[in-house]
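What follows is a set of structures for review.
Nothing in this text is a laboratory measurement; each read-out follows from the coordinates by a stated rule. Predicted model only: the values in this text are computed from it and were never measured. Cβ atoms are built from the backbone, for glycine too; each structure is taken alone.
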Structure 1
Amino acid sequence: MKVSVQGLRKTFRAQKEQDVHAVNNISLDVHDGEFLVVLGPSGSGKTTLLRCIAGLERPDAGEIRIGDRLVFSSAERVFVPPERRGISMVFQSYALWPHMTAFVNVAYSLRARHTPKNEIKERVQRALDLVGCGGLANRYPSQLSGGQQQRIAVARAIVNGSQFILFDEPLSSVDARVREELRRELGTLQATLGFSAIYITHDLVEATVLGHRVAVIDNGEIAQIATPRDLYERPQSVPVAEFMGATNRQTGVVEEIGSRSAVVRSKLGSMTVSLVAEEDLVIGQTVNLICRPEYLRLSRDQPSDGTNAWRCTVDAEDFVGICTEYRVHVGDSVLLVRSTTSLYLKEGETAWVAMDPKSICLLAQKEAAN
């Protein structure tokens, strides 16, 4: 099921404080069978966007289509109530009826639609089996763990056969181990059933693991929509780059422009940057250079290829399990390096740090001024 949001706006009015533009002219499409993750910090507008799509909030302007149905239009004065939009929603807080068993919680929407009893029993059991809770049908929410309750909430969302499901940070209430299990199960479930989904989160790992595409939202606006890898490796702005993980950022001035590379003068010195596409660059232009910590190479000896290699001093060494993090300084610049190689460099030791020209993302200064 395809979902389209065009020019959506939602402002919360305040008498004594400044109005909050929670959703500010957002447009996005969810393709048929796509798992779209909306990623952003608290207060960025992602939950308001989800509630507008669900019909729990009435937008001020814009248009929402679910499948071939227009469910909201400010221009045409259309507002279809939530129960008639043919979608399901999984909430952060489980939202299970405490006095009902797992079976009855899942069956609730089917009973409200007067589905035949035999069909209810079959569909509910299948939904419970799909989420790994087939043997918990007669338990009450108080008898279930947090992970089990969230699985029941997911079963309730899929039992009616909805082809579009909204997820509002559903894993934020469970511990890290259960969260990892549920992430994997949700991905498998979506691939099995093929429903389209919008998934709201502030968790970078959830976004990159679950999302076919990720929409980064900030201050009520979409900053960029792309695959998780493209967002991480080729962000279009500094805020997106920094939200997608730790960065090493340098500001510099373009000195030379070649057919496939450019030379930029920064505090580190002259840096060679590979150009992955035709860049609209001019000599003397100020740019930002972004490089992820794991793409830097640290060594005791000077690299044979001296491109983007500098003598450095180790400021700190931290073992974080899957890698060792080093903070090194080159002149006035401090760089973060993540190395899976055991270098055993200690504070105060000197070494060499290098950046592969292909691993550096170049952003024009004007694009990163937000």
Structure 2
Amino acid sequence: MAYLVNLSARFLGFVLKIDHSLDKKFERIVISKYAGLGSIIQATPLIQTLRINFPDAKIIFVSTETNAAFLKHVGEIDEIVLVSDKNLQSVIKTSVSLLIKMWQVKPDLHIDLEFYSNYSGIITTLCKATNRLGFFKKNKNYRKGIYNYLVPFNINTPISETYLQFAHLVNCKQIITELKIDLIKDAEDNIFLQKAGLAKTDKYIVINPNASDLRLERRWPKENYTAVINYILKKYPTYKVVLIGNKIESVYVDEIVSFLPLHSSLINSAGKISLTELIHLIAHAELMITNDTGPMHIAFALNVKTISLFGPCSPQQYGQVKNGITFYKKVECSPCVHTHLIPPCNGNNICMKNIQVNEVIQALAQSLASNPV
């Protein structure tokens, strides 16, 4: 289908002699990113940049229903259009609705932030945008017809900078480089914290032991998190420890909690709070210890002090943060996320297991010692 769409786009572009110049004032901009909350957060500099350089443009973001709650925290987006990926029938139904919507909008610029997805490329082309921007991929020549302009996807470059290539391509003069998440007014913070079992005066550390199923090998071993949590509860009695995770991840978090003693300072919020509540929870944390996954990027965007644990992904690409400590024990097969569909380790994630508990505890002590009193 991708090759067929490629040939059709090339033929129609030749016959209709469409002007694909990028030196113009865009009025209807569509950005698509279907998978990866962290990647969407890393795209916020691009979104801000487009808003500042094209203040009168309507910016539409296309994604899956999973990311709907977060996208509402990006104020520069004018409209969110969602695809449901629950099953094939829902994908087809919502994809048709998406295309009808795009044909009504008639976008003059469509930026596709997906690198692997043939679906995304096909939908981008069928949306009939005048200019279609995407990533070059070796041995995927059909992309040269699906998109009018291609930029490289470099795993050795921070992903936010990779996305900002599109801003340079459309001649943006003012470039924003900071991640951004819009918080709901502070007056409602107490409500959000209470749902997580906290008072606004509590000092707490957020622990995120999860990783999405895009690559479960990003998880640091459960026994390591157990050891670190035990240490915090004994060494830092004035701090509460809050474990996080979505409803699916709550089973995994419960397993970690089962290895820990009952403690009044230990709170398991996994599966119990919304994404908005999670954002506010992270925003007021003294520190967050996390694997490389979506909530880590929330902490980055909120400038929360962070200890980040990397392995299958490179921190050079996804871990560029000013306010934190990053651990990455490179092994021969790491990073593997962008080079292997199936991890070479087959689940024996040595890259994560090589990160030692004592190292993380030392980073923890260093981070808390630098907190203002």
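Brief remarks follow.
- Which of 1, 2 leads on Rg/Rh (Cα atoms, Kirkwood Rh), largest value: 1
- Mean count of other Cβ atoms within 10 Å over residues 234-241 from the coordinates reads 15.2; which among 1, 2: 2
- Structure responsible for 1.6, with distance in nm of label points 7 Å out along Cα→Cβ at positions 74 and 306 calculated and labels 1, 2 on offer: 2
- Which entry (1, 2) yields the derived value 1.00 for FRET efficiency 1/(1 + (r/R0)^6) of positions 66 and 98 (r between Cβ atoms, R0 = 30 Å, to 0.05): 2
- Label whose coordinates, when FRET efficiency 1/(1 + (r/R0)^6) of positions 146 and 314 (r between Cβ atoms, R0 = 30 Å, to 0.05) is calculated, return 0.65 (choices 1, 2): 2
- For 0.35 (FRET efficiency 1/(1 + (r/R0)^6) of positions 170 and 218 (r between Cβ atoms, R0 = 30 Å, to 0.05), calculated) the corresponding structure among 1, 2: 2
- Structure responsible for -11000, with helix-only ellipticity at 222 nm (-39500 (n - 2.57) for each DSSP H run of 4 or more, over all residues; to 500) calculated and labels 1, 2 on offer: 2
- For the set 1, 2, ranking by mean count of other Cβ atoms within 10 Å over residues 42-49 places 2 highest.
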